[in-house]
Structure I
Amino acid sequence: MKKTKIDHYTDKEALEFHSHNKPGKIEISSSKNMTTKRDLALAYSPGVAAPVRAISENPETAFDYTSKGNLVAVISNGSAILGMGNLGALASKPVMEGKAVLFKRFADIDSIDLEIDSSDTDEIINSIKNFSPSFGGINLEDIAAPDCFVIEEKLKEILDIPVFHDDQHGTAIITTAALINALDISKKSIKKVKIVVNGAGASAMACANLFKKSGVPQNNLIMVDRKGVIFKGRENLNQWKSVHAIETKDRTLLDAIENADVFLGLSAKGALTKAMVKKMAKNPIIFACANPDPEITPEEIEEVRNDAIIATGRSDYPNQVNNLIGFPYIFRGALDVRSKTINEEMKVAAAHAIANLAKEDVPDEVVAAMGGERPHYGKDYIIPSTFDPRLISVIPVAVAKAAIETGVARIKINNFEIYKEQLKQRLDPTVTIMQGVNNYIKKKSKRVVFADGEDENMLKAAIAFKNSKLGIPILIGKNEKIKEQIKKIGYKENFDIEIVNSKDTPKREKYVKYIFKRLQREQGMLERDCDRLIRNDRVIWASCMVACGDADAMVTGNTRRYSSSLEKITRVVDPRPGEIMFGLNLVVNRGKTIFICDTSVIEYPDANQLAEMATSAARVVRLFGIDPKVAFLSHSTFGEPATDRTKRISDAVQILKKKKVDFKFDGEMQPDVALEEIYKELYPFSDIVGNSNVLIMPSQHSAAISYKMIKSMSRAKLIGPLLIGLGLPIEIAPLRTSTSEILNLASIAAYSADVIKYNKN
């Protein structure tokens, strides 16, 4: 079992992340326009009276007129925070905010975190009961056992919305999915296997319950707590443990593990030994899920067994049992049918959906999203990756169907194929794209030059690049200044990161010769001029590093204008043969991804340049796993109104038609026609009206203005500009670009260095 490196961050970085810009990780935004007096009148007084009356007459209409149906309360009292113990309600808030962010990111569910400062179960239950009308679901989190059992059971009795304690049921669902597939691979029957569960906390209890619900006989599961085996007749068993007591002579984990087919650990590091593993049955299934350190490491298991199927709770090993695979999508399905609860049938349905997904062939677009790696069903792939974009179109469907079939759904879904498509549209593609890029480059270890190494944001991006194991960063700058900045950021002065500057005589001499050969004729430069240029300009130096093979890729900018950086780079690097150079920006807003060009290079492209731009943009978009649909934009649509300035756009369309390219395109058209589906009825002859994702702007002015207006005035997520058509993988960050944006550009440069064929010296 191959182990991968995990990311590391300083406490200072984590604190800065949580305090940067706006403190915390969530905010409230309006889903309706609030720009006019009429808008305000409709939103509040007097217009709000209409939905108030409707809800008073029929409470079910709250789902129609408020956010209730897509709103989940994430609730904790901080009594069991991330295995850190009882640190109090307020200390749990960063975790609960994080949970709310995950709901939004993975399933487009709005969440509000509510921390209840109480250890009294009745008080907690009453608090949740009293504010529950505001929500479509309740997610309980980090509440210690046995209080979590009492709270959840009582709330499920008195509320008519889903109540879900993720620490219990999320773990149980994912573990059950993993068990289903592990048994399938090892050719064992769920009705015949002997299972040992080490640990008797909330998650262990839930796992045992769901295992039995899925077919494991009562007497085939042995549960072990700190005092040993839970057997019938043992004194002082609480009501929850007594459910799992069986007739057995086993008293210790060592006794119970003899000939066991399955071990599930939800306990502590070192609980399972290599000697115990040896005593297990043939083809054992070992789920060592204690966090942060498993009961036994996969390496230790493999020292004594080569026939084991292994899962852990960690991301640095295959088969991670991660609740993130489950809870967002389970709630998504429950909310979409306005379910009154999340019952056992819905949990089992979710587990089987997850298990079945791992058995399916992984399509190309998923491979792209997962970094170019195609997993195959087997010992090292029994559950899907947390970043598998298919999860959102699979699990909610299964959950919704189970809710409908068991009679707990308020509404029915008539067409599940349409529902699947609606679910897919909820996913945030930027995160998926960058996750795929990052997963890919982690295997390549590309050397990326960060040209402005003394700049704080550039330096932070380089450190993050290194710590995230995305590749090998190289900083250009003065040693002492960079080390000062490193110390300021929170790292030790001797932090291991390569720093290069003009004091490196062999490199400087090599780069001078390279530049002199390029510029002596075309710019009349003398060798001493080239030497001065190399010594004094970090962008030139960094570009030479890539051009001469001393680095694979480069990112610069942030401290100077884009045009200035581009001018310096093009003194060292030519465009790719036969290609046009332009800027491509990626924009994601409300689940829709678009690419805009040209935002940064060609001021007023002619028809041929527009056509070339479209062709290159389509090629690049495909590298990100997206099928390009190209729209040529204008103030007119298909010749109306016709002006002299629109001819250039329509000519570009005709040029592409003659070339018979392998992507869909059309134009000219206005941006709303390209992006909004309501126009399909007006222009049924066009395949891309309403669903375009590549927008070719008529000029750099319109492209840059549009992009920067989106950046300044919307909550859209943006990546770029990507510099397309340059002869080497180099990206330019605009002035005052954030650390995360620089990091994205560095990752894309490293990705380009591997997936695009460049001619280097």
Structure II
Amino acid sequence: MNPNYTLKELLDKYSVVIPQLQRDYAQGRDEAKELRERFLSQILGVLREKRRLNLDFVYGYDKALSPNHHPIFYPLDGQQRLTTLWLLHWYLLPSESVAEEREWLLRFSYRTRSSSTRFCQLLVEYAVVDGSRLDVAAIKDQPWYRQSYNADATIAAMLGTLRTIEELVAPEERVALWERLCHQRALTFDVIDIKGEEFRLTDELYIKMNARGKQLTSFECYKADLTRALREIREQDVPCSYKGKPLSYADYFAFKVDNEWLDLFYHGEIDGLDERMYGFIQNIAKLCFFLDPENAKKNVDAFTYWDSVNVFSRRDNAYRLISILDLFERIQAKQPLRDFFATLTPSTRFSEEGRKEDPAPVDLFRESCDKNASVNLVLLLAMSYYMETYQLVEATEELQDYLRVVRNLLWEERQLDEMRYRSNVRINSLLTYWGWIEPLASREQVLDAIKNSGEVFLKKKEKEKKEGKLHQRVDFILKYPELKPLIGELEDHPLLAGQLGIFDLDQDVNEFKRQAEAFKQIFDPAFCARGDADQLIIRALVASGYPGVQGQNVWRGYRETWFFGGNGLWRTVLSIKEYDQPEQRKAIRQLLSQFAGGMGDTKERLQRIIDAYLESEDAKRRGWRYYFVKYPEFYSGDTNFFAWDNREETADAYVDSLKSFSSNPLIGYHANAYVQVVWRLVGGGDTHCRPEWVQGAKDSRLHLVRSGIYIGHTPEGWRIDLPQGYVLPEEIMHEFELSPSNLILRETPTADRLERAVAFCRSLA
């Protein structure tokens, strides 16, 4: 079979039949209008400018018939391009054409439906009637056009393409375009016999290619554009070889993309196969684009379709794409990719969110087919580079170590958004990450590389801190190799996400193990599922000196916000970098040490830590910490998120319990935290009392419903606001040491502020 044809040359030699198992013609559908217009504009531009264009490869196989008939060629890939070309030939066919000139057009047929077969035949036969060309708009009015044709998706799409051609072609240029199209070999394509000896496919892959079904029109066009970009590379020598045949990048890609590489994206189902392949290649294009220093500062939205094409006209990027796909082909030849990642990731979790207690191993290859991939896409690039460097096809311990370090450093790229750590890994910052990812692979033994090399692995920002702590962790592992599995388990823990700042690696190794076990016991999923677990852990933390996590939201410059944990956001509290938040780290370490030295189950140990604090001298001063330890009711709200005027060790009156983690939580409704606790302790619901819900900086009070009295929390005590004309009973005035000129309810040596407020409310119930 001659590998290079025009459509006329192909139809002169073969009858081209779209087999029944193929999908309908799709390039003419409404949703493909943009792609259709781009393709047609490109080929019409070639015809008008008297240039030549190769439309790349058409895969299929031929079947010889009797000597009196043309052999049949069945295309398996290229159907869309062939059909659009055929329709363009039909449209440009001159009105003075004779039957012999149109005969070859009749040798193109659809067998997907009998109606498609008949329509293609009649369209050609009646293209010219009585010397007049059939107009596109008049096709449906022809006596041979049946109403049933309207239900045929292929026919509808063909009519859509013809209407687009009519919009793009001026009547006066039809003759010249026909001459260029049919007699000057302006548009050609290469035909590959996939059943030939040179490119014989396995039966399995042949079946997959036949069954691909709904191939995306967008991917068809993308493959064609990408192959043309690859042809722009001027080869010094032939860089690739396919089954012993030397090939250029373009030819190698064209052969592999619909053969061996196809199997990488076949996940047991045909649906979505092309979407996955398209997404993966475009993601590799995006990586290549932002690795270019000229693009490093560009917004991610600056990356366009044509960038994803043209980036592969560079030799290094073409090599990167081909080498990555070939790498995974070699891996799959040893074992299925899912099995490879299952052996790679039991000790190296790659999930960005880290919310599941036991997430399934993440298949980086599959994840990188997602157009929204970020951390996992960078990890795939790092993994591919390392495996290529050391010619690996299996998951080695060294590869695990390398990916673990890369993953942990990438997880440090994060931002605090509404009290949740979210990944801040950005593809347009890839060049920055690559500045330390690439040197990390300088030795196959990455831990030794970190320990012994003086190279700068980390970015300049906070380099000294990061590099020092990275070395500290590596030194600890190398000094105590028996602890490597434990450290890996902690790094993989969804609440730590690779950060071990809550542990002191400078301490005695036995103390480290005790604290690690304490952490695992406290944050065991079974215990954390208890309804009282969050408040017990928070109170024990506060008792250990825990200040909370400071929010980034400040109300008018004076109200700071603090988050104390729980509500599914423990990762925000525990995932601390080794060089950040010293007070927070100190308190958590103290809690772990106290817990490790205790007796009993988890609840009993936490309660003993709480009780011990309440007996301490600090607690006797009854500052905010005393109340936040003693009363679990502080943590019965929606968020465990509070706003303070200040955080001095006093019974700070102006602390509000917030209902959201938004950037301006005080704009929404909130209530004084002490007011809410009294309300909960009284237990009267809205019948006996209810808190005032306010907005902004306004103070909220507790409304005693039956009496109409309001009490508000102040630094001096509870201010009592009586309704006009209301007089408190004398016995209550006496009991609470009140007077008409002094309506401030103060704590006593035997009763704190909350106990006094509860007693006062109950006395009026």
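Taking distance in nm of label points 7 Å out along Cα→Cβ at positions 222 and 742 as the criterion, the top-ranked structure out of I, II is II, with the highest value. Taking mean count of other Cβ atoms within 10 Å over residues 70-77 as the measure, the highest value among I, II is held by I. I, II: which one has FRET efficiency 1/(1 + (r/R0)^6) of positions 78 and 278 (r between Cβ atoms, R0 = 30 Å, to 0.05), as calculated, at 0.95? Value 0.95 for FRET efficiency 1/(1 + (r/R0)^6) of positions 78 and 278 (r between Cβ atoms, R0 = 30 Å, to 0.05) corresponds to II out of I, II.
Among candidates I, II, the computation of Cα extents along the principal axes in Å that gave 96, 67, 47 used structure I. Identify the structure, out of I, II, from whose coordinates distance in nm of label points 7 Å out along Cα→Cβ at positions 30 and 54 was calculated to give 1.9. This value belongs to structure I.
Out of I, II, which one gives 5.9 for distance in nm of label points 7 Å out along Cα→Cβ at positions 526 and 646 as computed from the coordinates? Only one of I, II returns 5.9 for distance in nm of label points 7 Å out along Cα→Cβ at positions 526 and 646, namely I.
Laboratory data are not the source of any read-out in this text; all were calculated from the coordinates shown. Quick caveat, the model's predicted, so the values are computed rather than measured. Cβ atoms are built from the backbone, for glycine too; each structure is taken alone.
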